[in-house]
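What follows is a set of structures for review.
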Structure I
């Protein structure tokens, strides 16, 4: 099953976390919002030079987010409101489920959830 790469996973791949080695060569599928979050992180860390290379690594960029997906994401966030989940994380998770992709992340809040491929830090 292909994966939806959460921003957390994208950062871990950038940092060459050995726990993510098996995903280094996977087809990267993510959303425009996750990509924006990644690029913002690069800017915060002074790694702006990584942005052009990452633009070329993304194989499928999900840019159409409709009202049904937004509704699913806010509902998911509401039902998990005791966890510190960002809206972008919730949206990515719901997109993954909708598109039959496994949600790849190391965000501990998703550990043990349905349809999640959880990978911890090295």
Structure II
């Protein structure tokens, strides 16, 4: 299980960007983080075309499929759709890992029991 942002476990940080220019202000080999939204398609396409690792927050199954097609490295989902997202990712052999955004480390066990690839604590996301 991948764990991002836990105080005991070193992990990559995710850089929350809101423009293509923001990507220039992230460290080399950063993972950019943004919400899958039509207004962000220019950033998403730029990242995809330039092989920049990205984590996309999705709200539903359709966006999950889009995120995979756009080569997101991580697909961030809410707990409500986590199990469905994981099943789809396994069925279609996604390269992306399914990650659930959590508020507390107390939620790690519950997510692990669901068989989800990983969790993301909020302190792993750095606003650019």
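Here, each number is a calculation from the coordinates, and none is a lab measurement. Predicted model only: the values in this text are computed from it and were never measured. Cβ atoms are built from the backbone, for glycine too; each structure is taken alone.
Before moving on, here are some points about what is shown:
- Read-out mean count of other Cβ atoms within 10 Å over residues 27-34, computed value 16.5, structure in I, II: II
- Once relative contact order in percent (Cα under 8 Å, 6 or more apart) is evaluated on every structure in I, II, the highest one turns out to be I.
- Read-out helix-only ellipticity at 222 nm (-39500 (n - 2.57) for each DSSP H run of 4 or more, over all residues; to 500), computed value -8500, structure in I, II: II
- Mean count of other Cβ atoms within 10 Å over residues 3-10 - highest-scoring structure of I, II: I
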